[in-house]
Structure P
Amino acid sequence: MQTHNIKRKNPNYKSDRVGRGGKRGKTSGRGTKGQNARSGRKKRPEMRDLIKKIPKLRGLGKNTNKTVKQYSVLPINLEIIEKVFSKGDKITPSSLVKAGVINLQKGKNPKVKILGKGDLTKNFNVSGCAVSAEAKVKIEKAGGTVN
C-alpha cells in the first residue's frame, strides 16, 4: 500500500442546504410563513420564560456541592489522648467515641489520624487509626505499640 492508494473508511457526508433551489420548494421545510420562516430568526424559547419566573436558591454558586463537607479523616493530637486515657489503654476509633473525644459520623466510627503534637508519658496500644511518623516515634518511645 502506498500513500496515493489510501481511501477514507467513511466518506464525508454533506448536510442538505435547504431553501436554495433544487430539493424542497415553497417553505423549504420550515413549515410556516412569517417570523418562523425567516433566516436568522431569533424567537425566544418558551421554556426560557418559564425558567426565568422560578425563584433561585441564593447563597451558593452554581458549581458548589450543596451538601456539607465532612472530614474524611479526623486529626487528633497526642496531648488530647494523654489527658483522656489512662496507662495501657487500647486506642481505637470506637474507644475515642466512647471517651467523647470524637463524634460518630453518619452513625459510624470515623477514620482517625493521630498526630504528634504534645508529649507522652503513658504507654498506649493504638490500632485501627492512621498514625503520623512523629506520633509513632513518640508512642513507641513511651513503651506503646502501633498496629
Structure Q
Amino acid sequence: MQIKLVDVTEDNFFDIIQLKSEANQEKYFQIYERWVGSNAYFLAVCQTFGFIPKAIYDDQTLIGFTSHGYHKGTNRFELISMMLGHQFQGKGYGTPVLQAIIEDMVKTHKCEEIYLSVINNNERAIRIYEKAGFKPTGEIEEGHHPEPVYCLNVK
C-alpha cells in the first residue's frame, strides 16, 4: 500500500463526489449515506467552516475522502469525515488510512489531541478508531443522530 492524502482539485473533484461508501448508493446523489455524510456534503462543510478536505489515494487509485481541521464551536481539532469507497472496504485500508490522517493533522495543525464522532452502531469504524488509541469521552454529539465522541492524545 502507498497511502497518500492529496488536495481536492478540479482534476479529482467529480471522482471524489461520485465515490460512495455502499454499492447501493451508486444510483443516488444524497447528502447522507448509511455510515457517513456524502463527500459532497463534507466538501460543502469544508468550504463553509474552514476544514481541510483531502482525497485518499493508494498510489494512483482514489480510495476515499477525509476532512479535518479546527472546529471553532468546540475549540478542538476534529477529524470530521473519513470514508473509503465500498469497493475498498474490508481490504485492510482502515488502519493505514487513519494513521496517514493522524499524521497529516499533527503536521498541519500541530495539535495534541484529535476528536471525532462516529455513528454508535458503526462497529467497524469504532474498532479501527479504538485500535489507533481513540478513547470515548462520554460526550454525545447531537447531529442528525446521536454520535459518541472519541479523543486521541497525540502528545
Structure R
Amino acid sequence: MKFEKNPIDFENSIGPWLGKTVKIVDYFLQESLNKVDSNLTKEQMIVLKKLYNQDGLNQNELAFLTIRNKSSLTRLLTKMESKNYITRKQSKEDKRINRVYITLLGREIFQKTKPVMGALIKRMEKNISESEKHQIIKILKKIQLNFNSNKEPI
C-alpha cells in the first residue's frame, strides 16, 4: 500500500471549518425560526427576505439571487404559495415570465423573523471585533471569487 508523501492536512484547511460552521449556523437558524413559525424553513425565509426588499422579481432573478436552480426554486415557490406566503403572476409584457410577490401574510411572517435573525447575528458575532468581522467577510468573498471565476469542477 502506498502512502502520499505530502498528505492533505484537512484540519488546517478552510473547507472543513467552513462546512462545519455553515451546519452550526443552519441548525441554530432553523431552531430559531421554529420558535417563531414552525412552518418556515431557512430557504423560505431567504425568499421572503429577497421579496420583502424587492417585490415582483421574476423566477429567474429569484433563482440567481437565492443561488438555486430553477426546478428546486419552482418546488419551493409552490410550497410557499400553498402557505400563502407568496403569489405568482404571469408578466403582462412576456407571458413566459412569472413574477413573484410577497403576500401580506408573507410580510408578517418575515417581520416576525427579523428579531430572530438579529439575535442570531448577535450571537454569531459575539467576541468578534469589527476589524475581524471585516477580515472574515473579505476572506469569504475571496473564496467565493475563487469558485465563481472558474466554474469548471475540480
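What follows is calculated from the coordinates using simple rules that are stated; it is not laboratory data. From a predicted model like this one, the values you see are computed outputs, not experimental measurements.
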Can you rank P, Q, R by mean projected area of the Cα convex hull in nm² and just name the one with the largest value? P
Value -20500, calculated as helix-only ellipticity at 222 nm (-39500 (n - 2.57) for each DSSP H run of 4 or more, over all residues; to 500), assigned to which of P, Q, R: R
